[in-house]
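What follows draws every value from the coordinates through simple rules; no lab data is involved. Nothing here was measured: the structure is a model prediction, and the numbers come from that model.
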Structure P
Amino acid sequence: MEAMAAAIAIAVASLGAALGAGMVIKQTIESIARQPELEDRLRTTMFLGIGLIEAIPIMAVVIAFILVFR
């Protein structure tokens, strides 16, 4: 039962991160379309934001493993 709860927690965290990353990418593309001269700065900020967003499911996996295999 603990493994099922861990799997659900990981799935929810991954789904949230995927939706968040998609919204960040969408807004970045729209911003680049409006101001193409800021493309390099916007892309750098986008990659930083996506990296921080992707840290959430990684932390969920680590916490789930700690709780399941303690």
Structure Q
Amino acid sequence: MKTAFILKGELSDHDTIKLKEPVPIEDGEINVIIEKTSGKEGKISRKSLYGVLRGEIKMADDFNAPLECFL
């Protein structure tokens, strides 16, 4: 069974990668895949979030009705 871990890091020179978090494995052979990112992928603006949950939240018809435990 193969398990994949995504870890962020920086390339300090052509031979060295400095990871920002520890590798969650004890020992053994691993394969490394390097993907260059622009740095903007993790940032989400408020404008892009507007309306993202439209149609996902439903209000009960009796939302404003008094609760039985408080009567």
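Quick notes on this one:
- Test item: Rg/Rh (Cα atoms, Kirkwood Rh) calculated as 1.30, pick one of P, Q: Q
- Given -1000 for helix-only ellipticity at 222 nm (-39500 (n - 2.57) for each DSSP H run of 4 or more, over all residues; to 500), calculated: source structure among P, Q: Q
- Relative contact order in percent (Cα under 8 Å, 6 or more apart) from the coordinates reads 15; which among P, Q: Q
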